[in-house]
Structure P
Amino acid sequence: MPYTRDISALPILDLSLLDGSALQRQGFLDDLRHAARDVGFFYLTGHGIDSGLLQQVQASARQFFALPESEKTAVGMINSPHFRGYNRAASEITRGQPDLREQFDVGAERAVLPSADNSPWWARLQGPNQWPAALPELKPLLLDWQQAMTGMSLRLLRAFAEALSLPQDAFDRLYGDKPNEHVKLMRYPGQAPEQSNQGVGAHKDSGFLSFLLQDRQGGLQVEIEEGRWIDALPLDNTLVVNIGELLELATNGYLRATVHRVVSPPVGSERLSIAFFLGAQLDAVVPLYPLPTVLLREARGPVSDPDNPLFRDVGWNYLKGRLRSHPDVARRYYADALIPNALSA
């Protein structure tokens, strides 16, 4: 098992080896387990997502961010109790500081859940997306990419189950027919040296698996051990994959949710990245999976920030993160959930 001090770059894994020989398949599963435990991040090749589709998604994201400000703010997240839509740079908050990126959030395209007096607050998270009228092709394109990414990521999640000596379908019931899919388009404008360079502040992702499509501008950094950061430089035809807190929680910390951040690009340049987050159904509860004894001995226990505790209830955990990140939307649609200690009651 490698020590973190020996790691200077993210591992590269080839998902197509799952369809190779028995030896290739087992090699991939072993590499997957070690990468997810020792680093929590890796590059994924052989993912099967059409390169033309990836290029179209990037091109359309650039077209969206090039729209007039009035067109973008017409689909502002402040209009959505489901936390969908556009935010200007410095609208989202990480660790109390504004993130210097503009972004557009898309979730699963589903109907609003019926409301009742006893409905949990997280039920308000489900609902339709907002789409810019000036870019009608964005909706079918992003929903096609979302569907392709869901299929691929569920395949990878089943590989994780196998790598942990669990049944291949061990995680399936957490997703059912309504996985909590989330797409985020992000543009990081260049910043002068005397300005803040917090493209996005240091954080862990709250779901199960995260996938990032990068352009050629670097900026993503991974905290490989406390205080030591390495660059996740863009590599052609790869997705950057990282473990979310709920998967760390499900494996008692055997798999690692790793702190990461994005440093703003220099003035005169910009960074474009597109993220896909796979989360479980909002009404799911994450169990502690029974790992083999040999793996349990290496489990470190989940690391939970006392100021931001983890919940096994998926909907509550996701809502908590949204309320912290988007206080304007929280005040408008979730004033009742902002009562002190309401979420922990």
Structure Q
Amino acid sequence: MIKAGIIGSTGYAGQEIVRLLLGHKDVEIAWYGSRSYIDKKYYEVYQNMFQLVEASCLDDNMEELSEKVDVIFTATPQGLCGSLVNEEILSKVKIIDLSADFRIKDVKVYEDWYKIKHQSPEYIEEAVYGLCEINREKIKGARLIANPGCYPTCSTLSIYPMMKEGLIDGNTVIIDAKSGTSGAGRGAKLDNLYCEVNENIKAYGVATHRHTPEIEEQLSYAAGYPVCINFTPHLVPMNRGILVTAYASLKKEVSYEEVKAVYDQYYAKERFVRVLDKDVCPQTRWVEGSNFVDVNFKIDPRTNRIIMMGAMDNLVKGAAGQAVQNMNLLFGFEESEGLLMAPVFP
């Protein structure tokens, strides 16, 4: 049994980590961190935790926390983990950071896109990008995990096999993505009010969204050359879920069977990536509340392009579930422990 601490436990992703860890046989939550609710009972913030969690919220003192737990999850805004982490802390505890602080290897790119100065760039190179299906072996020996963003997780897993096998031109990739409102966090914002979101769909962050360089970096590793993409996210009036539809030009003529074999080569043994049957398009409702990513593709011979599709829950595989999956790898637990819940429907 290991002990876990969560800084930012009262955000949507933090609460999802709590929910998942309550069902994990090898973990005890020892610290419910929340700067906004210090000394308040956790269940008073999230009533669904009534009679499940009796603990009160604590602060975000990472120094003290590192003395009490084996792993720290930081489900916090960009910049906080980078400002708190140091060598003494990393010598005592594993850190899984759900922010973007350590995802992008070029500190200038991070600072340009996130508009903040990085507080601990000396740890960027060491940090392992925690996309388990791709970096599994690197994750196992890491001290610091950069948990991937939600859009990058769904986008990368949808496109990766085609890019890695050199079947598409990386610089023709266009990603159209749609997310539920929980992706914007729990903070009160005008654009996320019910009347602003309901009965509406809109693009946002067009050509400027901060997940763009993260997706480009991961696809560049797969391609073996610098990749430049178009990425456009959209906000849709639902609580959870991400749907990615990505387009790219094929480098050669391929059949359905050839492409299906490529996806199966990469994902047939992956517990949480489900390659759907022919002509079945991924839907968010079939992954909601789960750690699964459903992917599929469609070849368009008329335009010599391929359409690659993915659906997942942005709070689970896109955040908390992936963080728990990373934790399982770090501590030698069964990778799927605490994560095998079936998707919720309706």
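A few points about this structure:
- In this comparison of P, Q, the computed figure 20 for relative contact order in percent (Cα under 8 Å, 6 or more apart) is attributed to P.
- When FRET efficiency 1/(1 + (r/R0)^6) of positions 63 and 199 (r between Cβ atoms, R0 = 41 Å, to 0.05) is worked out for each of P, Q, structure P gives the greatest result.
- Given 19.6, 62 for Rg and Dmax of the Cα atoms in Å, calculated: source structure among P, Q: Q
- Ranking P, Q by mean count of other Cβ atoms within 10 Å over residues 15-22, the structure that comes out highest: Q
- Among P, Q, which structure scores highest (criterion: mean count of other Cβ atoms within 10 Å over residues 103-110): P
Readers should treat all values here as calculations from the given coordinates under stated rules, not as data from a laboratory. Keep in mind that what you see is a predicted model, and the values were worked out from it rather than measured. Cβ atoms are built from the backbone, for glycine too; each structure is taken alone.
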